[in-house]
Structure P
Amino acid sequence: MSFRARLTLFFFLIVIVPLISVAVIVFRLIGDNEHGQADARVAQAQTAALGLYRQEVDRAGAAAARVGADPQLPRLLRAGDRNALTARVQRQLATHHLQRVALTRNGQTIADAGSSDATASAARELVGRNGPVGELRVSTITAPQLTALIHRVTDLQAVVQRGDSTIAATVTKLPPGALPRVGNVKAQGGKYRVASFTAPGFAAGQPVRVSVLYDTDKTASDVSSGRVVAGAVLVAFLAVAFAFALLVSRSLQSQIGRFLAGARRLAGGDFSTPVDTEGSDEFAALGDEFNTMAQQLETRLDELQRERGRLQESIRRIGQTAAAKLDRDALLEIFVRTAADGVGAGAGRATARERPGGTLEQRAVVGELRRYGDIVRSVEAKALETGAVAEAATDGRAALAHPFVVADGTITGVISVVREGEPFTHAERDLFQYLASQATVSIENVDLHELVQRQAVTDELTGLFNHRRFQEVVSAEFERARRYDQPVGLLMLDIDDFKRFNDIHGHQQGDVVLREVAHVLRANSREIDEPARYGGEELAVALPQTDLEGTYNLAERVRVAVAALEIPRLDGEGVLRVTASLGAAAFPETAEDKDGLIAAADAALYRAKRAGKNRTERAGPLPARSAPAK
């Protein structure tokens, strides 16, 4: 085999084959990266579109509350005056800048004004003096306005469909029928990537499909451009290598050996060691180009690694959100951190009320917030005053704040972020507003869960704990008393002659009596005590760290307070008086287990009944145990 043939063979095996492998890897990375960015852009746009739709539904809910406050609507709806009702609805439409208002009664539309393309509606029950009279449904945006808003926020095309019909779109020449949930379509002479979600339309039973479309021709163009650049670099490298092989023969084996070692390191993912080059000839230049390509690949792989890290961080936060979905403070911290990262803020915080009507308390802080105290307090005060997103910028600092406004219009807290430098952009404000609305929904879910938990252990009539909770409390307090050698008392109360009282005055008056007596029991109990409705007209309260005498003294105070009650009669004819009999027991003086404690208090209660009522009796002491026989 000639030297030229041998040179050609060596050149093919050592340079071209690794170069093709690198080209395949680079082309695949370029294609995967561009398509991945396109899919991520579509998914992000779909999420933003869903947030905008929900935002419009929230606006419609607030508008429905304002329109529903009109006292004329229930009266006209009950009267069935369609002309007057239609005129009233049209006036509300103009006054509140709405897109559509409809009134229905018993499933029949009585009045309907506004655009037929209205969507993202909210419904509200209209209540007159004698109860519900119909339903009010309001929309603040039309389908064309919604598509324009989505297009402006996401910079993607948007389509709204009802069934197989398109009612609004920012793109033309759509295919017939409904767009797919996820897929590719041809429209307006090009190819688009589609992501859709289904949402309620204006009226019940008329859902709409909202779609965002990303121009995949741009992705294909970016892929082609990237591959052309990468191909050009690789072709240039090949040309230089070929020229160098022709010009240098004696040093070819050593040079090719160095390049082979570098190619093997590159194929193994090691970009840290460059190929050695000597002199300033073409072969040295080829080595420099090879090292440059390796650095570019290393940089790109580093970027991919960072993207992977961001993805892992997002997945971790999603996991934290799922784990902390019922922990208000943990949720707020996640949302504050996410909002600060999303808009490039250096610090942020969230304040919230522990319960309705309570004061705002700081619940989550991210970053060094103390440096920005004045501007943060100012922008939060503005947001709380207006009930909407607020912005402030002063002395090279910018801040955003958004209140947590629940469905009934109540403000339960506020989230804020602040940073040094330029004011926030429109896109950053939209992202912050979306995250704040999601935080509001999450906090509402936590509040709802806590309400359900309270209702599960609360007696609806008296507001005291129910029988199940009473049994749990007595068991827990008894075990604690036994473990730490402490007393625990039990007071049981029964309203005297309650059945005869109900027979004479009625059960509604009896319910009033039960509530008043329960209020007395609660008012005379300590914070650590847990009064409960034991059953019927019988109430009870467990008293931690209280002996028999202390239990008896509390029972007497309650008895005297009940006897002093003046309960207004429902018929307006004066007041009523009631009395109660009470039994007091305590561990370890009168019982040695939980059931014995309840039985002892109950027995003392019925001794008080038999002794003439309106009195308190102590439970008898435990019988003395006989000494064991020797």
Structure Q
Amino acid sequence: MDAGTSRGASGGVGLKLTRPQALVGEPRGVPKSLLKAVAEVERLLEQGDLLLAFDRASEELSRHPDSEILKHRGVLALARAGATERAAQLFREWGLDRSSEGHVRALEARLAKDQALKLSGEDRRQALFEAASVYRRIYEAKPDYYPAINWASLAFLAGDIAEAQRVAAIVLADPKVKGGNDYWALATRAEAELLRGQLDRAAADMAEAAARPDAGAGAHSSTLRQLRLILAKIGIGADEAAALLAPLSSPPTLHVLDAPLISGTSDYAGRKAVRAARERIQALLAELRPGAVFIALSSAGEILFAEEALANGVELNVVLPTAESAEADWAVAGSGWARRFRSCCRKARRIVSVAEDSTADESGLADYAARVAMGLTLLRAQHLDGEAMQVVLGDEDQAEDQPAIRFWRESGRHQNILSLGAAIGKVSAVARGEERSCSALIFGDLPGFSKMPEKYLPIFLEQVMGAIGDVLGASKDAVALKNTWGDAIHCVIPDVCRAAEICLAVQRRLRAIDGHLLGRDDAPTMRIGAHYGPVFEGWDPVLAHRTFYGRALSRAARIEPITPPGTVYVTEAFAAILLLESRGKFTCTYVGQVPLAKGFGTFRMYDLSAR
């Protein structure tokens, strides 16, 4: 059971922000600024916005560098997001491994559990036993139901049923669990009942826990993951497990877009049509009860949807082709829609602009922005352990006209068609300049190359560049452009999945090279950075061949210098498109907000790996 954020001082894991002394691990007289910071991180964790929770915790640590609670919450956010290795790394780097607090040691045990669950066979079973032992030691040092229930569950998953049921009985006898009526007490009771085979009692406790207001979607998703593992170990089928866990199910995450492509219109529907459209949106929101919405605000219908979502307390995320051009287009549209567009943006949790240059607002950017928004929708749903849905504002026949709508449907994901009853009006993208196409943009180099003695250069060319050439040669149909100078490589690859495969294949080949051939102890792995975005295609008059250019290339080039050797760092756009198109073949682990080289800005970065 990953309590993580909601339990009070007695449990050692969470806090009650109305009482500063409840900040476990912090001294008395906690500054108000720290209380406010922790409250914000707590809120984001409970809402399931795990990446922003980590970003906020990291940002606040620059102002409160000794705050153990902020460090704890930051690592917890990464752990919940599935970034286990990065969380474990920061656990050590931030000194949490030297903490004397039980709740911090429990987080270390939780990381050990997460690492164990990524293994298989005997390695998994042994690692689960070791993680259970950590929880057991924490419990023995200071008895509490949180480490006890995790000790019991991990013993169960490792196959020691008798031990699990013995400890579960101890948990159920704990007065805080037996007589508790808060969310974590009820969820813990349900988990202990499951371990003892009491499915009916567990179901009743789950239903009662779900009705409690003291835990949000983030807490529910953590509980779901743990209970789902136990049910699978018991042998409960997926459908039966889903029905049993339904009370705790997370709210869906929506991607919303308007289907009609109304070219150049500034003729918006009257008040009656707008009122009817608003009523239909309200009915759908009441039915779906989403937790978050990703939307472009490119039409009056999308603005209406965003306004109603905000009125219902739904988190709003705006994904724009370019921020400046969207604002300008709404200003041209006139009436009050420009003001309403700005109001939605002010109230949004995040505004993401997928292209930096506002002077080229060609139609292809809208599809790119829609695909990034779709990937971000999937990522949020994944963090919440919930469902991602697409809501199309339009009629069935209109929905066939947009690639983003067809792609979502053909991938078998849930889609809702919501007719607003009238064409409310849409800002059209007016082409200004040449169209750009989207591709994966890759840069890499070998750290330490400039200090390599010249006698090794022929071996470097044969071994290192030869290995890279073999990888690119085997995928030459996927590579639109490749270039090299010294130790550096540059590739443009339209298909993001092929790009990910090639980046990882290059690192695998380089890791197999004996570094001693080049006078070094380690293998000559590269720093590889990748971005996915719009670029111009043209003819290089100097080299006399096809070339690609644009600001997206500049961003990609600034990623490689800040990438650790042997890894592949990718932007959020790359990660979102890859998640959308690869169907789980790759993993993009969140690293954090990283300043790029040469002052190019700070961006969310992910570490790419294969599943």
Structure R
Amino acid sequence: MLLLKALYDSSNDEMLKKQIKRGFLVNIGFDDTPKMKLKQVESDSTVYEKIIMQEVFNEDVFTTTEKATHVYRNYLFFKDRISQSSSELQDLFNAVFKLEIIDVCLTTEDPQEVFESMNSTGKSLTNTDLLRNYLLMDLTHSKQERLYKKYWSQIEKNVGLERMEQYMVHYLIMKRKSDSMHINRRSAKVNKNTLYDSYKIYFPPESKQDDGTEKLMEDMYRYSVLYRKIVNNDNVDTPFAKAVYELIHELNADSVAVFLLYLLNVQQEQEISNEDMLSAVQACISYVFRLRIFKESTSNQFFALAIQYFERADENAPFVTRVWDALTSGQGRYRFPKDREFRNTFENMDIYLEFKPPMIRYILYKYERRRTKEIVNPENVTIEHILPQEPKEWLSHLAEIHDTSYLENTHKIGNLTLTKLNSEISNDRFEKKKRFYADSGYAITREISEYEDWNSSKIRKRSSAMAAEAVDIWPLPDEYNQNSPVSTWQIMDDETEELFDELREMIKDYDHSIYEETKKDFINFMSNKKYVLSIVPCQNYLTVVLNADPNKLSPNDRLEENKGHRGVGECKMKVSDPDDVWLIISYIEQIMNGSVPALTSE
């Protein structure tokens, strides 16, 4: 029909145009009113009708959204190909009569099975095509029409055609509180590939009785209204919409929609305030971001479990408390990282190497938002290495101040900021760069101009400060930071924790070339890609593992063989007294000056 309309609009032959219009495009009623001969599905009908019913095609009557539809673009495709063709329009019109329409009449066959397979040689039917047909095919034509218009087409409008499969996946996982199903006697995950088979199990033919189909579609429609609040990025003016946009689009955490869909329904049923719902989304943001720092990803499976955790929480507890209880109930790769391990990992991570630019910009903009409400337009913004990746102009100065560890610190968060002048300031020395920084539109960049000099020590200090701030930006309430069931990091008592902090700072201050490598149960200290020592936190003492031959360390009367295999090194020492810190520093000095060579390299 679009091809014929394109022929109609391309022709000056009135007889040909009359043949096309009267023969294919429209019917003329008794009142001489033209009506379309071919009816389209609801989602395509508006644009299709505009194209067909125009006497002369006029692109100005179409909105930007309508011009982006397949119907509009397909029409333009035919129009363009016709204009490029050397064939006569009459010949192209005659070729239409070579097309054949096949009418398949069924007797005993299952219509749904035929529908599933008959298009196998062309473009595959989508799972939502199959699902829609599965739900509606057994109904009378009038009921099909009513349910399609009342529910299905409205669901498509709410979630968008491109998200229909995703919505149906999230809806089913949310309703079942699980992403696993047995399909053909095998365990499978509910996803876009298994969607149709999963729904046939969830909603078998016998469920269609007693208006079961209408009840299901009504429920799907009701949740699609809620889902629109999650995926809609056209209007992000409210704090809730901005938080959801951050979660779904900036953090690319689509799977959280399973949990949010459930919580939005709870909000409706229990009259939860918008402020509490916003707090719930912000809790999800913290969870997702902390997982990203530990190189873990979110999944439909965890958020299905989160619904179960939420329902098992004390029903008399506040809504937000139950959300936090759910998010912190995960184990293994789903656990919510605690403050200490999150802070240390964030501080010592090569952020620039670990993440793509959009994620790094997201991180830096979070710091910017804490400093000013007037955010500079992100267009053309780049990520700036304060100490350049190739610091040719800096080398002589770095040598003068004996900074040999700058390569280990170049990609840390403390060396990154935002700028729109990256190409102009490039690899300039710091004294020249800071003049540009002082005039920056970004508060976090203006802060850099206050430094007198820039080197590895300054990067580490800024990284440490930004890591401490990250704990507030992506928070975890204090009550959930205690006694981690997975990691030994959280079992230290207060005195041991103070001792750990003191030792850690003294090690870094002793030699600026030393940097940290955070592991699940301990932390390594390295220099020039060689292990120096490890600290293993325990409840009321620290175990310091030294990467050296114990017979060459002095004194060695308190050293014992490292049989526990945690940390990197041949020997270990128990540390519980602050005075022992100085002994550890003396061991580090012996290892670093080469008198006791390190045994293990990276």
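A short reminder: the numbers here are calculations on the coordinates, not readings from a lab. Because the structure is a prediction, the values reported are computed rather than measured. Cβ atoms are built from the backbone, for glycine too; each structure is taken alone.
For P(r) over Cα pairs in 5 Å bins from 0, in percent, for residues 435-522 alone, the calculated result is 3, 13, 26, 23, 16, 10, 6, 2, 1, 0, so let me know which of P, Q, R that is. Mind showing how you got there, number by number?
Working: P: 3, 11, 13, 14, 14, 13, 11, 9, 7, 4, 1, 0; Q: 3, 13, 26, 23, 16, 10, 6, 2, 1, 0; R: 3, 10, 14, 20, 19, 13, 10, 7, 3, 1.
Derived from the structure labelled Q.
Taking percent of Cα pairs over 34 Å apart for each of P, Q, R, which is largest?
Values: P: 67; Q: 49; R: 60.
Checked P, Q, R; max of percent of Cα pairs over 34 Å apart sits with P.
Comparing structures P, Q, R by distance in nm of label points 7 Å out along Cα→Cβ at positions 203 and 235, which one has the largest value? Let's see the in-between values first.
Numbers: P: 6.3; Q: 1.9; R: 2.8.
Result for distance in nm of label points 7 Å out along Cα→Cβ at positions 203 and 235 over P, Q, R: largest is P.
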